[in-house]
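No value in this document is a laboratory result; all are computed from the given coordinates. From a predicted model like this one, the values you see are computed outputs, not experimental measurements.
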Structure I
Amino acid sequence: MIYVFDENAGVEALTLKGELHKYLIKVRRHSLGDVLSFRNKESIEKLHKYEIVILEPKFATLKLISTEELEINPLKELHVAWCIIDSKSVEKVLASLCEIGVSRISFIGCDRSQKNFKIDFKRYARIVEASMQQSGRTSFMSFDIYKNISSFVQEFPDTKVFDFTENILQDSSNFKRVLIGCEGGFSANEKKLLKSQEVFRLNSQMVLRSESAVIAVASKILL
């Protein structure tokens, strides 16, 4: 873990108790004299370092020893437009997308998206925050939802599309927005709607699941 989120990070004396105390002391096995890094979500650009000065079975007291402005963010930005799939599948790759550097995910109701999937943005945010603490990233990933592809492309006409085509994504490719379909791909009506967009595929003969495609495309563009 690179740093820990705490709403009190920045004060002179920080007290750890409850689950955070259990995790840092009993699971991570930090001890007296260890220096830990903390950030406050309200001023995430500041990194606060604390030394453990009192260690008890149910709480620990830490003393602030330094504060510096230190941001760790992706070198590029990528906005993923993702046709809605099972939230469980999204959750499996969300931490990886955060670590790769995806800046925003817009979930889109597509023709082949199942209608019973519910998106829990609060749960997604918790997964992303845990990933940020593990990877060191200091910019939050944002989430939103669009009713259909038409409304998204109308707002973002520069959107590239991942689909079946002869056009292979090159190593030198650099763009800011990509549309990924759900299981089963785009419908005939959606393909017609997207005919004016730039379409690409990866250099692979295998058919990727939607979540695999998101990881692969994001990695190709951002890393």
Structure II
Amino acid sequence: MKKQETNKIQELYKQLYSKYGNPEGQWKLWCKRQKTLLEREEVIIGAILAQRANWKNVDLAIDRLKQSKICSLRNIYDFSKTNKNELAQLVRPSGFYQQKANYLFEISKFFIQNYKGVKEAIAAPTDKLRKELLAQKGIGPETADDILLYALDKPVFVIDEYTRRFVKKHNLTQDLFYARLQELFQKNLPQDIKVYRDFHAMIVLEGKDMNLNT
């Protein structure tokens, strides 16, 4: 990667940071440096519910889980064994609720059976965790990397449709494959979890602002 391209990516980060500062909304929790274990689990749950969904609807679903006192991996896992249909109704605002209830059960089972929760998962190697997450039902690269970066403090850059549009707008590369875009950002930014989190969050905010203004 040429130095001028490296500087371009870092300059774009600085421009977005001057515009958005510390991202708000959902990102206030997701970009938070020190999270409780319960907050980390909420991020994991949100990453599942956010698939093909507006975040306002995800918020509604999370609020319903909190009101039912099951917004944790252990509680979702235990509740789902006998009440998966009820879980589906609770997350209904997020859309595709039957699928997502199943995905929530599977991801909860994964963390509990393999790591006894998220605390031990944080200490696991990133590559190992990523492979394991991708093997779970309903988990693709974007969701896996959301969980790794925002919930488990792993230095991986998340690629989504907003990122692809951002790359095309600024002519950073013609290669839009997930792994190549991830490599582009990771090679040209400091390996800093805060930078990765804030940059991705601000790219999403910028993309949403552009949609509102078009």
Structure III
Amino acid sequence: MIKISKKAVFFDFGDTLASTDPPYIIRVANGFRNAGYDISNKDFIYAYLKTDCEIYKKHKTQGTISSEQYNSWFFPILCEFLNIDEKPDEIRLRIRKNNTPRRFSRAVLPGTFELLSYLKEQGYTLGVISNNDGFTDRKCKDLDIDKFFDIIADSTNLGYVKPDPRIFHHVLNELGLEPEDCLHVGDLYGADVLGAKNAGLDVVWLNYRGINILDDTETIQIKELAELIKIL
């Protein structure tokens, strides 16, 4: 249980409130497989989450991280965890040559509407804090969930990317809230869990993938969004 009552609940967007078919991480895994790399979904997901945690550690050594740095660090570290020995630029080229852009559908995850409606009725301030492409607000509008949020923060538009505490503090400053007033919910352990905790927020990890804890940080876990009501 969260010991201190909260005024606000923030959510990651992709694979927390909504997901594509197939999900983003699986689409990336498919890209590697189409390029000839024999990697299972299970191994890829674990490597992806380990990379996300490694980005957090790397960011901690210098205190901040930009979108450009995040993008330049992530792919080489991911390839290292996947035990692919080729140079990252060669891997990227091989993937591009063997994959063509495909359309995919996006939908809210089960329980999203019910949870957001409940939290709004209870008087919580709600927000989205997303590492995204600059169009999180439009995606929320397309899914008819934008009406629930008091703020939608997109890393591309702000120039801050999770786990950098500045993206969390930007939202706090915009809403006039203190870190202890707020709870953050997300699916990535490095960006969402460690990032939000480092910014002073309480966190709930949406661990529907069933990944083992990636460090010794004490973390509340849920497997689906509906469980959040019991925690609050």
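Any idea which of I, II, III comes out highest on relative contact order in percent (Cα under 8 Å, 6 or more apart)? If you can, show how the numbers build up before the last one.
Details: I: 20; II: 25; III: 29.
By relative contact order in percent (Cα under 8 Å, 6 or more apart), the leading structure of I, II, III is III.
Quick check: -21000 is what I get for helix-only ellipticity at 222 nm (-39500 (n - 2.57) for each DSSP H run of 4 or more, over all residues; to 500), calculated from one of I, II, III. Which structure matches? Answer by label: II.
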